[in-house]
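Below you'll find the structures, each written out as structure tokens.
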Structure I
């Protein structure tokens, strides 16, 4: 049987490898780390999470919650790993990032049909079936090789990472533990409360702080869902307290009142020795991060395990380049997956890897390729990246606006439940019609 080559061992590549192997198709998975690290990666693990440790909402009434449930039903290794390494995060699904990546790496390495090769791939492999899942940090040489095939210039945006602090450096006489609107239990987040004076001083210093400069020839294009906190602050002095620093649903036990603003910290690991500053992705220089973020009450003596940083993300103009099966239109058998394909987010990238793996397996076995119904979360994403206006194409997280409208108008609070019900019914029907479950070993 044809051996499928996958380039890139991130979330999408790892998921694609798993989907191929569980369908009896041998895989050669290339990953250049740890021989060559990217600006964002720190380890040689497969499926390393480089930004947040959160996979966002776990609720089925949210679009990303539905996407995760569909992935679980489709046998996703990444979802299995996330549930096995979960850490408390309220209504979100967050993981211990080291355990998560180790779980995925061990499962893939142990599979007899998966061969992992640690070296950089600079050209498109010549094999009949290939998946490129190199992510937003695709090397210049491989990007050039893809450009030669597609004939298209690459697009880009900048992505920022939030800092992580050591738990034992936090001032717990100021910080309180709570989840929003949670009157019971101790809560999953640490909360740093700010008074009005403290908040506006913080914003002032944030805006004045030194930032890491971009290259002169590049525009400051940022993904709207992951803006650097200082860029958000530039939109107005109150932007942050209605965004990542909003205090709603939280009560400071010292005062019995809702704070003027709050900075939330989320556990990075099960031991709760590390905490992520939620929503504080930044491009401040490291010395300025230490100075400005220590103005936050409770972080006066915070020690940083990782500083925030900024990196360039590359993606293709998917509507011009790939088909609904995730194949490149100009070369049959060459699939794109992950953020490179024009989606944004951990879960969305993994979902594209899952679909690319399924279709690569079917191609290798001589079976017709498939596209999920547009009423499903997977299908809605595919429909967006392959049919959007290429003149204005931008990566996007899954959201209800990508789905076909419901048959009747419903109150906003009811829509998620009905979207999810319709999607799961259509997914079940599609699985039976395509025989996808019969493909499995």
Structure II
């Protein structure tokens, strides 16, 4: 019996009683390899002594101070760190409690930037189908995850969606990467013109699409084209790096690999590594200057924004990542993960694609490799794989609706940055058994 409303009322989750490194232990004494970081969160693994020590120090000084009255050393130091490491043009950080809050704040910052500049007509937000930007109403409206949006559609503000840059599903036969990148980016140009350039506020995108489609990277110069289109029409570019950012793809920010910088960026998950709930919006200097030179007040706020405990944890996480050069390990172990996935699944009759970057990779399951036909959604293959993996002592992040919110199954892997070769070998071996067991159930 529980008095908690869990994610499902039909399944009682296992109870975690201990966690250390890559391992979580349940109340029955079973160990699980955390091969997904929960949801690409636990970048340092569990129980890191330096992060825990930082939390103790902060609790002994200032555990909470409302930002309507005070700032704190922890929050200021984290802001300094985030801006120092940010893409070109970023001048300030706004600290919140998670990814959805960060996206909500980014959307409001974009709108207030327009109004401060006297561009009240800019109101339309464009995003991509099969994207995920959070579960609060504004973030849910921006996202293109149809399964999550469906029952709440009457509550959502109007937004507009274009096709994702999803080569495995969208690139046409005989079409080069350059041609496909141009065609996919061209959808943004067409949508802006359809709505009227002076009415478009922002374009929101994940540089590497996360849970909804499964570690989908862009191709060619797609994002350089997107950046140019936004600049030409005065549209703000909001990059959502809540899941793919803060080192997950091998660079601190995923957009570094695209050679672009955003006007606004959201980060969370790997920012604090799960040690405290925290997210942030990184905003360009031009947005700060417009507000500072106008009303001087961002009309937004939350009780726990800039929380000193969360800021202290995030700062400690980022300091460990930098000091131990863990991004180099992300790149090296990401290469090993790709090799092992290719060895284990490259010729698998029901794995159509292996994709991703760094320690952010996925396999997509198909009923037929040649046609790319998905399995019947009613079989819930992704859920079967998750259950089988847990029986193997493995945590992975499967999802259904990969293609359009209904059809398609994939499994996302996002192990901690401290992962070693032997860990990856065990992860892929256990995943292989889980996939085959789940497929055997539906054969």
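Below, the figures for the structure above:
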| quantity | calculated |
| --- | --- |
| Winner on mean count of other Cβ atoms within 10 Å over residues 200-207 once structures I, II are ranked, highest first | II |
| Given -11500 for helix-only ellipticity at 222 nm (-39500 (n - 2.57) for each DSSP H run of 4 or more, over all residues; to 500), calculated: source structure among I, II | II |
| Structure (I, II) behind the derived value 66, 46, 32 of Cα extents along the principal axes in Å, for residues 88-343 alone | I |
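Every number here is computed from the coordinates shown, using simple stated rules; none is lab data. Keep in mind the model is a prediction, meaning the values are calculated, not measured. Cβ atoms are built from the backbone, for glycine too; each structure is taken alone.
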